[in-house]
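K.L.:
Dropping the structures in below, format is structure tokens.
Derivation of every value follows stated rules applied to the coordinates shown; laboratory data play no part. Worth saying up front: this structure is predicted, and the values here are computed from it rather than measured. Cβ atoms are built from the backbone, for glycine too; each structure is taken alone.
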Structure 1
Amino acid sequence: LILLAHKAVAHVKVEGTGAIVMVDPKKDPEPEPKKDPEPKKDPEPKKDPPKIAANIEAKDVTHKVFTYKANEAPLKHPAWAPDGKSFFVLGRSGKLERINAETGEVDKTHDFNRTFAQDVRLDITAEGLILTSPDDRQIWIIDPENLGTVKKKLTVGDVSRTAVGFDSKFGMIAIRGKVQTLRTIELDGTLGNPFPFKLQAFNMRQSPDGKFLFFGDSGRILRYKFDGQNIQFEEASPSVVTGASFLHMSPDGEYVCFAGGVLAPPPTYGERGMYVYAAGDLKKPVATLTKIDPGRAVGIDTKGGWIYANETKKPLVIFGTNGARKGDFPLPVEPTQITEYIVSPLGSAFLIRTNTTVVHVKIAVQGPPIGVAAN
């Protein structure tokens, strides 16, 4: 059988009976092959909201101690990895470690084979670990995944303090001299011109997004707007503490507290105590830590729902986020050596550094949000 070709000739199809049928693809399209129906997926099980505890007991507070020799003393301060699953410790002997928070095992280590001075400080940003070394007049940016890789060494002058937010591309450094100056720094290595600044810079902090700088001076907290080049004063709290004082910020940058000797409360404040403020409103506190023998350290755990503090004879006092005192808890730490509770970004855990130890503390129950009392 011969079929003559023609421009309009349809396709030829052979039926199962052997008959030849002319098929016009425009009028008689091939049927779509049948597809097996997709299996139905079970809906994601709904997660129960976390149970909010009104109180906390001794069994809810556990800890693990990492002990160092005197020549290996941990420097200020251990720094949490962003995922909260590990933390970094720099020792005076030059050893940098990344420690698994769950197992306590050292995941990574590097020895710089040198001694660091006591005033070296470790911080972390999205760009890497930030090591500030006043003796070297330098800031190092270290790869957190490869601790032996120093991505940059920036010579910045007689630096005494660095403030840089985790998500910020720029920060601020304080420079020592006859007149204290501040100097902006971009983490690509660009340095701004120094400018004189009268406030104490020891307590300088930068918000995680980099948009604000906070200072503690003369018992007050002061907030400045920061655009990477210029700073502009915005607001100050009343003077609420005296003596050696330390400014603390929650990991999310939403809350601040100035810890030190407690002054009489301002006229509109009510109870006497240490005050926790929303970072965007320094006029009136959101929580007051009452009945506290002045300590130097406060940890504001917004995700965990607790506030941690020390007293002269007690290493850990836990408050609800409305300021209610929940109790004091023993730890193998000299209270006077505690200057900071380094709260995990995941919440419900924090680090304490002393002269020869790093203590990892975990809290098993969750408290209410800031300013709220649990039922």
Structure 2
Amino acid sequence: MPAALATGFTVQPQLYFTGTSTAPGTLYQDGIGSNADVGGRLCGFGPGRYLGAFYAANIGGTWNYELVSYRTSSEALAEANTAEGGGCYSTLPGFLTVSPSQLTTPNPNVQKAALPGRLYMGHAASTNPGTISQFEFGGPNMVLRGDYTIQRTFTQASRQITVQNPTVVFETSAGPFTKSATDPAFGVAADRPLVIATCIDPDGGACSDGGVITSNVFPYTMNTGLSAGDVNDQTTHTRYVVANGLGKSVCIGANLIADIESIDPDPVYYSQELTINFSTTNYRDAPFEVMGGNVAVTSPFTIRVQIYNASDPSQVVYTNTQTVTNTINPEQTLQLSLVWPAFAHSGTYTVQVDTDFNNDIAECNEADNTA
């Protein structure tokens, strides 16, 4: 069966950057090079709607957006009056142009489609409505090809995420190249906008803070919508830094890891005392924080140390548990040790340390608790 029709571009759902690493060309314009002449499709709203391609994010219930397509040099939105079935209506190819230019006669104004993104289809009842309040996410069917590398940091005291200057990946039909988001020829500018927000979804449909960026404002700090009581070592939260519809996750929470620092002596002989030095760290996986480690651990938790036969893990010769009551801040390490009198049969033994053995702490990554 053919795939169901969806809101987005017709003919070619994903457009390449038309320029090179030395010249921007006509940006993401359709009908140029490897880009077909596209149209727009809107599903679920009936005929007679006027469409346009937007960078957009819904921030606190208000849409922040920039139009990056046009019908003509004086008309912003293109009418979708061709029935395609399934409740979908489209413009004709060529009636919607992905813009290489800034135009101030259409209303809303048109900016350059200069940066990668997954776009929203904004729609209204006329070609020049002024403001737009209805948006449908195009997702994979409405893409300006490329991506962003965004360094991001969560601060517990303020419950904010700070974003450093992104690196932009432009995808051409010949392959990708990268530029700084503040590059004077390729990056953010008054006519080359970036809509950036912190959101609970990766698309920009439900966001707490952000806006339309038109200059170098980095590092850029945004609220997460979390209260002080929301952020602790008993919960984790996922937020997304969304840049022109492309979301990058941040896990807000603790991330305890275990490490065995040293075992001495090694080898150990019968009746000798074996000293095991080990640690647990609230590991922040900077600079992206996908696995958290950005929230302090203040609740007690248990560390278990076991020694077992290396060829038969079920043959445990020693078990020790310790309750940790120390506060472990992000990136902080707690050093611990114990002494084992080696009263066991000769052989090869394995030492295993499990931090947060009883799952007392909610962690962004539970897979790195064992050393």
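K.L.:
Taking FRET efficiency 1/(1 + (r/R0)^6) of positions 79 and 263 (r between Cβ atoms, R0 = 30 Å, to 0.05) from the coordinates of each of 1, 2, which one would give 0.40? The partial results should precede the final answer.
P.N.:
Details: 1: 0.40; 2: 0.00.
The correct label is 1.
K.L.:
Which of 1, 2 yields 109, 53, 45 for Cα extents along the principal axes in Å, as computed?
P.N.:
On the way: 1: 109, 53, 45; 2: 89, 43, 42.
Only one of 1, 2 returns 109, 53, 45 for Cα extents along the principal axes in Å, namely 1.
K.L.:
Name the one structure among 1, 2 that distance in nm of label points 7 Å out along Cα→Cβ at positions 311 and 327 of 5.0 was derived from. Don't skip to the answer; put the middle values down first.
P.N.:
On the way: 1: 1.5; 2: 5.0.
Working through the options, I get structure 2.
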